[in-house]
1. Once distance in nm of label points 7 Å out along Cα→Cβ at positions 67 and 195 is calculated for all of I, II, which comes out largest?
2. Hey, log10 I(q)/I(0) by the Debye sum over Cα atoms at q = 0.07, 0.16 Å⁻¹ derived from one of I, II reads -0.33, -1.21; which structure?
3. Where is FRET efficiency 1/(1 + (r/R0)^6) of positions 219 and 251 (r between Cβ atoms, R0 = 41 Å, to 0.05) largest, in which of I, II?
4. Can you say which of I, II returns 0.5 when distance in nm of label points 7 Å out along Cα→Cβ at positions 115 and 235 is computed?
5. For which of I, II does FRET efficiency 1/(1 + (r/R0)^6) of positions 51 and 107 (r between Cβ atoms, R0 = 30 Å, to 0.05), calculated from the coordinates, equal 0.55?
6. Out of I, II, which one gives -8500 for helix-only ellipticity at 222 nm (-39500 (n - 2.57) for each DSSP H run of 4 or more, over all residues; to 500) as computed from the coordinates?
7. Upon calculation of FRET efficiency 1/(1 + (r/R0)^6) of positions 83 and 187 (r between Cβ atoms, R0 = 41 Å, to 0.05) from the atomic coordinates, which of the structures I, II produces 0.80?
8. Name the one structure among I, II that mean projected area of the Cα convex hull in nm², for residues 59-146 alone of 7.4 was derived from.
Structure I
């Protein structure tokens, strides 16, 4: 079996302008932020981003890399609205395809199964079809004659996800309370890249965890990146909680151009090692 280990820079080097990229996690929880930061250090732009949005969407929006966003929301969880997303939407910086959370899940499921769409009840009787005029309805061909929303498949050129553990072949494990949609992102994509807190031997993946924690299987994975604290500042339970002080500093900086430039210069202008060192210095300064 092949060794699929890569660096974050190698992952970013495989992405191209105009791609449709799915980003796993949920809000400010278990986002593949080390991969997103590597993407920011590249010149890739014009992206269609598919995400249950958090600071991944915020950083890419602030850098002007998003052409279209497909999302049910964009939040920092403990801060209700992602500030860069809010500012970008207010200035119409990108197109938004807004989906109900269930519609989003079934769009990924349709793509994972290589179907053009799946019929769902979610969205009926709501304003989602009104704000999404591309959506269509279908009628059951059976005696019930029920009408459904035909949610189009969310096919991805690439997926970026972050898990707690992985082996070098691409099997990946979550240890927290929720798988989110990370497995669907990988299955819906032509290529999928998994960052993790630690790469371990395959036999160690299930040493102290239930079999269902092995969320992502190696046939759906193109590359594996070991990135300790690679979800920072989002949470990656049980390895680490969300860095709330740093998230508040991020949100404050996002609301002022000069403060954001200073934030960018300090935290986002160099590589991941420098980022983690500056985060450690940030906490030392607070104490």
Structure II
């Protein structure tokens, strides 16, 4: 589980090959895309069209057509729309956009989004970066652009879209209780430049005023700090179960054992107690914004 991460495979990308590579370790995703590819191929052959002819008709290269039909490339929605139109599939191919949309993002991000959709409470402490749920789109792009090895343009788009899709957690009904603790340094690091940082700080102020959201800042001057072991994330569900993760405990792997969760809750509780109150934190963010 990672509230902030969004890994992906590095694809060959390029303007002539819009879409995303299929992660071979994502069994459910592989199965869905393979089925979509077989359907497209069956409709194309039934129409008596060669791959190159079909590609030209829908505005894509022959190589991409073969990759999509072979289940090695995830087609974008517009590919399926054009294919449906050209092959006169009567909406059957276009209808597959829903299935493709469910697997277009990396598996661990899909799994995380499903857990967040069920959670009634979220607790997240981040020390290096702004939590992914709190980031602006500009901040995301700047952050991904700084990672090494460099991501392709398509991979970056995929990760940004995946992270933004998780914003639905702020619109759920009933509203979940969301608690974030951010290190002071994450407010001052000018990821993407001063203008991007200002808009990021403004977003923190906006989200921090939501009645179900608590954002607290851990001042750098705090001498005793139980969060030096790294990020902590906990999601709690209606049935009383929970899942959590911390870089500094249990090898960084997700845990659901009550004893292990109590350790994470104890650490997070102490971090919250030592951080600024939510009200003082918003005042602090406003001050940093004024200094930026």
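1. II
2. It was calculated from structure II.
3. For this comparison of FRET efficiency 1/(1 + (r/R0)^6) of positions 219 and 251 (r between Cβ atoms, R0 = 41 Å, to 0.05), the top structure is II.
4. The correct label is II.
5. On the way: I: 1.00; II: 0.55.
Derived from the structure labelled II.
6. Comparing all candidates, it corresponds to I.
7. Label of the originating structure: I.
8. Derived from I, not from the others.
All of the numbers you see were taken from the coordinates with simple rules; none came from a lab. In this text, all values refer to a predicted model and were calculated from it rather than measured experimentally. Cβ atoms are built from the backbone, for glycine too; each structure is taken alone.
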